[in-house]
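There are structures below to look over.
Derivation of every value follows stated rules applied to the coordinates shown; laboratory data play no part. Computed from a predicted model, the values in this text were never measured in an experiment. Cβ atoms are built from the backbone, for glycine too; each structure is taken alone.
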Structure P
Amino acid sequence: MTGGPRAGPPTQQQDLVLRHEHRLTTLALEVLRLLAKPQEDVDRLVADQLEKNPALLAAGPRRCRWCGLSLVDGRCRACGGPVGLMAEPPAAADERDEVRLVARQLAPRGCERAVDVVMAGLDARGLLPGGLAELTPQGCAPAQLAAGLRAVQEAGPPGTAAPDAAAALLAQARWHAAHGGPPLLVPLLGDHLAAFATDRAAAAAALGVGVAEVDAVARFVRARLTPAPLPSGGGPRHPAPPDVILRAQDGEVSAVVLRPDDLGLALAPDGPGRGWQTARAEARSLLDVLDRRAGTLQRLADVLAHRQRGFVLHGPAAHRPLTRAQVAAEVGVHPSTVSRAVAGAVARLPDGRIVALADFFGGAVSARAALAAMLGSPRPPRSDAEAAARLAETGVVLARRTVAKYRRELEEGS
């Protein structure tokens, strides 16, 4: 009599997995379960426990859920309002409102009105045509307007409040050059802009470099620079706080993951009765799980910030191949733990954009970005073979069939 395949003895690998799972404590299993949940679900769990368990308190948070900055009197100077544990995202949906609020905090005392005047003078691209001379002072002294302009430029994306598009691009070039971008950015956009835009061979000759280097800068400019640094309007914020907050300073990237005490979560003082002791034990267990979840995310985020520094600062063109197994080995966890942690998790980049943690992994992100820039250039390749050859000149080696595959995927996704 024949039937389905009979279960034989477990293989050595299966036996190791089973023994590993049996060794996991209840706490570790709960941490793994929470790692697989998006932040929104974790927040719901905490809100539910705050309502049910009197031993769990939500005191005043110490840091902002959205940007990680320390709060002052319960308010975030960057987000412009109160940021409680379960608060909705700050009400300002337009990025210009956010820039104005931050600039008012940065401006010297008495110059807040000047900030509003400068912001009101920005055009649809976020530029200030004619500079301060074209503004109606509205009771502000010239020195106050100058201070307001400096605050707006510091608070906004690089190039904000520049007098024209060329100045905005140069400001962005200086920022990127200071944060690991191509060193030719500033001389090309500052001293040889006309040649760079019309005759790259002439620009290359003027700087004593190869045309390929100038072409590489051109791809970077198309991908990362914009003549509209602060366009009017703005999309809604991400509905839930990010799991990871990434910061940039002096060309380096660091990661921040908020822990329970950053969010104001704490145990209530002792109360009477055995029921209180049970509630306190449950509250302590939840805080421990949340803290361990944050600690695991912090270790993973530290590796991602280091390995994908270029991607964080300069976008897909600077992405480097990275696998979950590589990160797991560096952190000292199982690859499945990395998969759980990045599933549904998001990170806030230094420029405020929200990206999925899964975007930090993969091996073809930069190659796709380079191909997309080439296909969208004024001189696109006439064939996949030509595209492969031109990519190889820049150090991106792809087979013709791979180029064809990526091209089709880019066309389908457009």
Structure Q
Amino acid sequence: MKKNYFRWFVVFLVFIATGLSFLDRQVLSIAVIRIQQEFGFSDVEYGWVNTSFLLSYALMFTVGGRLIDTIGAKKGLGIAVALWSVANALHGVMSNLPQLLTFRFFLGMGEGACFPGAAKTVYEWFDQKERALANGIAIGGSAIGAVIAPPLTIWISSSYGWRAGFVIPGLIGIVWVIIWLLLPWHSQKTLTAPTDQTTGTPLATILRYRATWVFICVRFLLDPVMYFMMFWIPKYLSEVRQVPYEQIGSLFWIPFLALGLSNILGGYFSDGLIRRNVETARARKIVMGCAAGLTMAVPLTGYTSSVAVSVGLMTLYMFAHGCWITNYITAISDVFGSGATSTVVGLSGTAGALSSLILNPMIGKIIAEYSYKPLWIASGLLYPFAFLIFILLIPKLAPLFTAHAQTAVRTAASSMNN
């Protein structure tokens, strides 16, 4: 394999890893019907199982991101995939609720480091002119994993039992780890890594910058919208649109396919603008602004009488989100470089997960006491609002941590210690 193309093989492996992360987390939502029949778990207990995952997932977004910035993408992402793959496989041998809670917690721990690891990997292998496309491919695997999870899990469970639905993807993850750790990493990194970046930026230094808090705030505002789409679309189609249960699966995959495609296209558009000599910050913001504009059509979901139109509007949202999140993550790497990208992706991911954890019960209350319409309206307005915050508070996406700046920080820290 030619070295010029080897980095694309690396990002393809990351694509598989993010796909496995969404596949593994969704197996339970499909297999739980049979698990509840066998063990008698209540819906309340199932809710605690999901909470166990979300708590560790939120925590490890930050801890995992910091770890990966410290030990590097190869080791960090390898450890993360190994942890969640083993945890997922162990779901297949569980025999009681405490075991399921434990395995779900460790699944969240591993998966929390996935996207910080993906962002770090792309930064180490790609320059600004290709970074957004590479990020789009890397995180696009998550949407594809969401698309294939329902039919694959049902097929495996029907053929080999629900336990195999956990064990087989877990074993695939272990094979992935072996391949990943065998990659000739350092000899390839020198081909594309910028020479003015260093690693090991202190956390206190990262938190002193306004850009850090802007990225955190944006994710805190927007992640609940994405979680609303993931958790509530099937219920909405069933209860409001009267779509038969058997047909929901044939519709639910369409928005996620649009998400996966737009992850890649959002990066392609951004990188294309840069190749046409558009300034990097402007290119990222043009795509993010267009994506935010598209989401303004989402409130129409609550007012149309057509199932096809409502699914089309959900698909439009997912397309817009894919373009947005690819350029959002790439913008983080543009600003924070190799020494802090995973940390900031992790901090923002933790903020988004915690926001979703807090607001999810409120979403249920709004739906129960009023309707879905306020949620569709919020989904359409939050992205333009977040975009205004972003462009006003981060007017330039200039690198913060050059080699010169890092040397100054370390010298100052050394002087204080002495």
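Here are a few things to note about the model shown:
- Looking at percent of Cα pairs over 31 Å apart over structures P, Q, structure P comes out largest.
- Structure (P, Q) behind the derived value 1.2 of distance in nm of label points 7 Å out along Cα→Cβ at positions 260 and 292: P
- Among P, Q, structure where helix-only ellipticity at 222 nm (-39500 (n - 2.57) for each DSSP H run of 4 or more, over all residues; to 500) as derived comes to -29500: Q
- Structure from which 1.04 was derived, Cα Rg over 2.2 N^0.38 Å, for residues 100-179 alone, options P, Q: P
- Relative contact order in percent (Cα under 8 Å, 6 or more apart) - highest-scoring structure of P, Q: Q
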